[in-house]
Structure P
Amino acid sequence: MPVADDFIRPVVMRDRGVRIEPMALSHEAGLRAAAADGELWKLRITSVPEPEQTRAYIDAALQMRADGNRLAFVVVDDATDAVLGSTSYHDIVPAIRRVEIGWTWYRRSVQRSHVNTTCKLLMMGHAFDTLHCAVVGWRTDNFNFASQKAIERLGARKDGVIRHHAVRRDGTVRDTVMYSMLAGEWPEAKAQLLYLLKRHAPA
C-alpha cells in the first residue's frame, strides 16, 4: 500500500521552534550543509550521505516514498529555515498499523539539545494519536550504543537482535537491535518526553 494512501500522508509538524516537513529536492543544499556540520558521513554506523551523494540520497528516499515503505522528512529550524537533519517513518505496514521511526540524524551543533526529543514527541504523537498506530518500532546498529540508549530513554522495549542483518557503509555486516512501543505504552512515554522538554527549557 503506497504511503500516499489512506494510512499515512505527507504532513508538516512543528513544536518548540522545530519544523518537520516532507523531504524534497529543494532540501539538497540544506541537507549537505547539515551533514557537513561534524562530517557525519564519516561515522560507519549511520546513513548520513556524503556531500556528493546528497542528491542520490534524496532520490532514493523519494523512490521509497513512491514504493510505499518510507516517508522521509527534513528537520528544520522554524525561525531560520536552516536544515538541522532528517528523520523518517519507514517499514510501513498499514494492515497491522505499524510504522518504524528511523534514518534519523542531526547536525552536530544541535545534538544533545531539545531537537531530538521534540522530533520524537512529534513523530510518535502523530503515529499514535493521528494515525492510531498499534505499534511503533525502531532499529539500530549493534555498535550504535548512543542510539540504543536514546531509544530506551523514549520508553521503547527491546525486542531482540537480528544477527548478520545489514551491510554498513564500510562493507561490514551489522547485527540490528530491534525496539518497539505499543499504543498502550504511549501515554506514559509522552508524559516523560514532556517532562524532559520542560526540564531542559531555557529559564
Structure Q
Amino acid sequence: MILAFNKPMNVLSQFTDEGKWRGLKHWIDVPGVYAAGRLDRDSEGLLILTDDGRLQARITDPTSKRPKTYFALVEGVPDTAALTALRQGVTLKDGPTRPAKVEAVAEPDWLWPRDPPVRMRKSVTDSWLKLTLTEGRNRQVRRMCAHVGLPVLRLVRWSVGGWTLDGLAPGDWRRIEAEPGRSAPVDPRTQKERRK
C-alpha cells in the first residue's frame, strides 16, 4: 500500500505527537504505514507513506538518486551567480552537494495560503525558486539557499520521483499506485500461481 499525503505546515513526519507539534495520526488512520523519508515540520507538501519496507528503503536510499522537486519562497532576488552555484552544487558543513536543477519561477498557481501566513518584510523583495535535488540531507534546500544568500521563507515539496501533489489539498491523502515509470512490485504468490 502506498499513500500520498499533503503535509501541512507544523505537522511532524511521524505518527506520534512531540510537545506542541502534532503527528500524522491526526490526519491518517491507516494501520501499518510509515513515512518513507521525512519532510521538516516547517515544510509543506508531498509525503509518501507505505507499509512496504523494501519500497520505503528504496525511496530513502541516497544512492537511488530519486529526484525530489521543491518550490521555495526565498528572501531576495536570485542572481546568475546564486543560480549557477546551486546548479553546480555548493559545499555545506557536511560536504559538497550534488548539482541541482534550479530555476526562478512565478508563484505556483496551484499553491494554497499557508497557515500561519509567511512573515514578509516590506523592505525586502521575495522570489520563488523551483529546485530538483537527487539527495535528501537534513534541511538541505534551506541550507543550500542560505549558502547563496537566499533565506527560505516557505518550502513546499511538489514531487518525489514520479509522484506529485497534483489535486491533493493540504491535510488530505489518497492511495496511489506504483511510481509512474516504474513497475509495481511483483507479489511472489502471484508468480507461483502463474507458473502452475
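Throughout, read-outs are computed from the coordinates displayed, never taken from laboratory work. Owing to the predicted nature of the structure, the values given are computational and were not obtained by experimental measurement. Cβ atoms are built from the backbone, for glycine too; each structure is taken alone.
A few notes on this one:
- At a computed 0.2 (distance in nm of label points 7 Å out along Cα→Cβ at positions 11 and 27), which of P, Q: Q
- Structure (P, Q) behind the derived value 29, 15, 7 of semi-axes √(5λ) of the Cα gyration tensor in Å, for residues 35-90 alone: Q
- Parent structure of the calculated result -8500, given that helix-only ellipticity at 222 nm (-39500 (n - 2.57) for each DSSP H run of 4 or more, over all residues; to 500) is the read-out and P, Q the choices: P
- Structure responsible for 1.00, with FRET efficiency 1/(1 + (r/R0)^6) of positions 59 and 163 (r between Cβ atoms, R0 = 35 Å, to 0.05) calculated and labels P, Q on offer: Q
- Value 15.6, calculated as mean count of other Cβ atoms within 10 Å over residues 107-114, assigned to which of P, Q: P
- Answer label among P, Q for the case where distance in nm of label points 7 Å out along Cα→Cβ at positions 51 and 83, calculated from the coordinates, equals 1.4: P
- Value 0.97, calculated as Cα Rg over 2.2 N^0.38 Å, assigned to which of P, Q: P
- Label whose coordinates, when relative contact order in percent (Cα under 8 Å, 6 or more apart) is calculated, return 29 (choices P, Q): Q
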